[in-house]
Structure 1
Amino acid sequence: MRFPRSSGILLHPTSLPGPYGNGDLGSSAYHFVDWLVLAGQRLWQMLPLGPGGLANSPYMALSAFAGNPLVVDLEELKRHGWLTESDLAGAPKFPDERVDYAAAIAFRTSALWTASRRFFSASTSADRAAFESFCATERSWLEDYALFQALNEAHGQVLWTSWPQALVHRDPASLRAARQEHDERFRHHQFLQWCFRWQWDALKRYANERKVALVGDIPIFVAHHSSDVWSHQDLFHLKKNGDPTVVAGVPPDYFSKTGQRWGNPLYRWDVMEQKKFKWWVERFRASLAIFDIVRVDHFRGFEAYWEIPASEKTAVKGRWVKAPGEALFRTLQKRLKDLPIIAEDLGVITPEVTALRDGFELPGMKVLQFAFAAGPENAFLPHNYGPHFVVYTGTHDNDTTAGWERTATDREREFVHRYLGVDGPSTTRAMIRAALNSVADLAVVPFQDVLELGTEHRMNLPGTTDGNWEWRFSWSQVGPKHADSLYEWTALAHRCPPDRLTLPPYPSGRVQP
């Protein structure tokens, strides 16, 4: 589907300022929405919001349906009486410029347990009714997730294939016994998901009332250690003991001689198709319930994916396997009607992938940092693409634009300067303006680029596990010029109403040739 011409900012909620170790759904999130409005932006794009998994990556979440308890606003729980001032007074001194995940998780987990116990011992009848209603409405995924998390904690966070065999194979009697044995943990995780949802819904209403749409992210694959794989083992290529037989990744390319072995278990698409893609329909339905638009990561995997034997240590000995993307998206279109989806179509894209994307009228992505490695024919240069795209200066996997410029080749640097007509410190601003002025329906800028920050502020370095997903900003870094400049550039590019834009009046009379 086509989106109205507009623009927005890429910023994950954990990067927001806040007193408890990471950004959350509290006051800074609302302040950021206000900042977006002031800057003329209509989109807030973020990374996947699931419970963090391996290496704190939002792309390796413990559930494709659950929200991340790490972003629950503790101050809001205090206002409900489930936390007290003294409960939060013992917070350690967290760094302002990064997320110390170990410290933040330890403090927030303790506080959330305190809130949970108070809720179940002394909640109002209205709050209890709202909680029970949520649990009933979300039962299809919530019970499996809550039990998975309860067992995950009870077994010391080891891979679920190491649990007792009766639980690995989901013996019904063993599951009932585990549910009873770990009732407090089970209800605790239900409570956390309820807190996430009502706080999220309130933030979404606030944003939507101010004409800001929230853009989410759906990773194509899910983590092996997740409630999804444990509770739907028949949908994945697994051995009898639950280990994957084949895993996901991408083949060797210019950037990596051995490719990338991601390790996610691959889908049994034949079984999914027999079940009319029910799991995928529910997954998209759940995402579109909390987001206005969703970006689908690694879209090309819906046409064909790189299958790697699980025994291989690299991605070299993989093969391309066809996926039933057309049948899947036809089903999604039939069941969900409109598909407000952005297709992440980066990498080696074949005509078949393009045909799948265009056949369902999904906008693809253009990244300006990729535009200057060749000549004027480069498909990422603004003069070479049409309106049905989303253009980015960079993504969460890229360096910041300032950092990219410093490490670019001499040829790339000369090309970008000549193409944009700039040099030096103004390159980042010129890249933002090039994205905004392009014909692409949507333009999205990482907040690091708005603040013109360097490499040390990038969000993720693909292929590494240390130090990623940690970047945070502080409001002291954000001055009036950032919102004012971005608003002016956005209004001049006709991506927001020019309400505050002051231009000299046009001269009256006929313009002379």
Structure 2
Amino acid sequence: MEIKKIYPHHETQIELLHEISKAMTQGLDLKKSMQSILDLIEKYMDMKRGTIVLYDVEKDLLSIEVAHGISPEDQRKGTYRIGEGITGQVVQTGEAEIVPAINKDPRFLNRMGIRSNEDVSFICVPIKISNRTIGALSVDIKYRTEVFFKEEVRLLNIIASQIGQIVHLHNLIEKSKERLVVENKQLRSELHHRYQLDSLIGSGKKMNDIFEMITQVAPTNTTVLIRGETGTGKDLIAHAIHYNSNRANRPFIKVNCAAFPESLLESELFGHEKGAFTGALTRKTGRFEWAHNGTLFLDEIGELPQSIQIKLLRALQFKEFERLGGKDTIKVDVRIVAATNKDLEEGLRNGSIREDFYYRINVISIFVPPLRERKSDIIQLADYFLLKYSKDNAKSINRISTPAIDLLMSYHWPGNVRELENCIERAVVMCNESTIRVNHLPPSLQMAHGGSESSISSEHTFLPVAVENLEREIIIEALKLHKGHQGNAASYIGITERMMGYKIQKYSIEPKIYSASVQKYTKTD
């Protein structure tokens, strides 16, 4: 049934407001929502023209945001300063204005030149957010004698309040978007800085070889396989490869292949279509699509079942795949970095790893040595974690005692760097002084050394042994302070370089392990 354009009765008002509420929730496009509101007002009321004017803080102007019955060219003419004309006065005072006949009111500017000889009435109501006027809603209604428009003003005030709500919501969304963009840029910058090569800790030959390999492969699109025991830091190297490549500003997506059952892993990697399996209520995009133009890090790739290896092989070879249950071929540009702690060659022999998949994934291999094979890095790593967790726990712990260092150096570290990090974090939590001592370290380390703390601690020993322990600790602290330089360390503690050499030999100290200053690594936190 067609609705007549007379002033809406109560039921029609409710219907109009209901339709406006629906228009507000149909999308996040502010202009479209406001345009829909004006169209609805025209449909339910005897409106000839309508405008929504908003205040632009930067320009200090009121301008038409959307209009009904006014050409785009005329809309551009409709700009006002606060207090200027009827619209400007409404925004300035926050009070509605009614002009029964616009051709008889000198306040009416007719800036657009479209109402010169018309018999129309003009109603303008403020649009507010929390009692702050941010614009105005105005309508042209056919002139009628002896009409005061009281009910029209009441209805338009309600509509203006709804407009204020959607403007407020839009502003909140835009601010959130801006904040997210800024936070995203900051996060990317922090990640890029954190995974620069000089933020990876290690000074031995094996680690230097890894740094050189990262420098070589990072700028390329070649698939990289990172191999090593659990806890050696394979994920850090994967990050370093990505953030030192030309894809650094693109996504870095990680998938732990051992974390998903076979039935879900395919969907996680490639996505699925609605109805592909029981519970697939909507389409889902997979990690390959998320990583488009970026890097996909496949951790624990040695755990992949053969059925997934076949599908992954095609994605690696041709950079295309289909979603689970789909027919459309999706093309992506993804750089693959994989990691495993498994013996893939053994997998080839027992048939758990396909030969074609093995050779496709194993283009460039980086082997990360276990911590027990890079003893010279233990002190650097321990000092780095000490600084990190001291800061995190608001403690002023600045050194590790020599007996504690001896214990760290003699331990075999089956959990590698991750175990060392946990060990230092625990020590920081347990320590209530400025120095990490043996008793602050986990009992597992003390027991591994022989079950007796007295064998490595300077506590409860005879005086000659205590003196030797103290002398050894002073020499090590001097070498650490002077980055392993024996001459400077000797001068610092007041002995000759010849005497320093004698003491180093007597106490089996290796100055080279103190040659790299850990201080440069603290900037990554």
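Quick note: the coordinates plus some simple rules give every number you see, no bench work behind them. Given the structure is predicted, the values throughout are model-derived calculations rather than measurements. Cβ atoms are built from the backbone, for glycine too; each structure is taken alone.
Out of 1, 2, which structure matches -14000 when helix-only ellipticity at 222 nm (-39500 (n - 2.57) for each DSSP H run of 4 or more, over all residues; to 500) is calculated? Derived from 2, not from the others.
Out of 1, 2, choose the structure whose coordinates give Rg/Rh (Cα atoms, Kirkwood Rh) equal to 0.97 when calculated. Working shown, then result.
Values: 1: 0.97; 2: 1.22.
Corresponding structure: 1.
Here the criterion is relative contact order in percent (Cα under 8 Å, 6 or more apart), and among 1, 2 the highest value is seen for 1.
Please state which of the structures 1, 2 yields -1.10, -1.17, -1.22 when log10 I(q)/I(0) by the Debye sum over Cα atoms at q = 0.19, 0.22, 0.25 Å⁻¹, for residues 33-128 alone is computed from it. It was calculated from structure 1.
For distance in nm of label points 7 Å out along Cα→Cβ at positions 57 and 81, the highest value in the series 1, 2 is held by structure 1.
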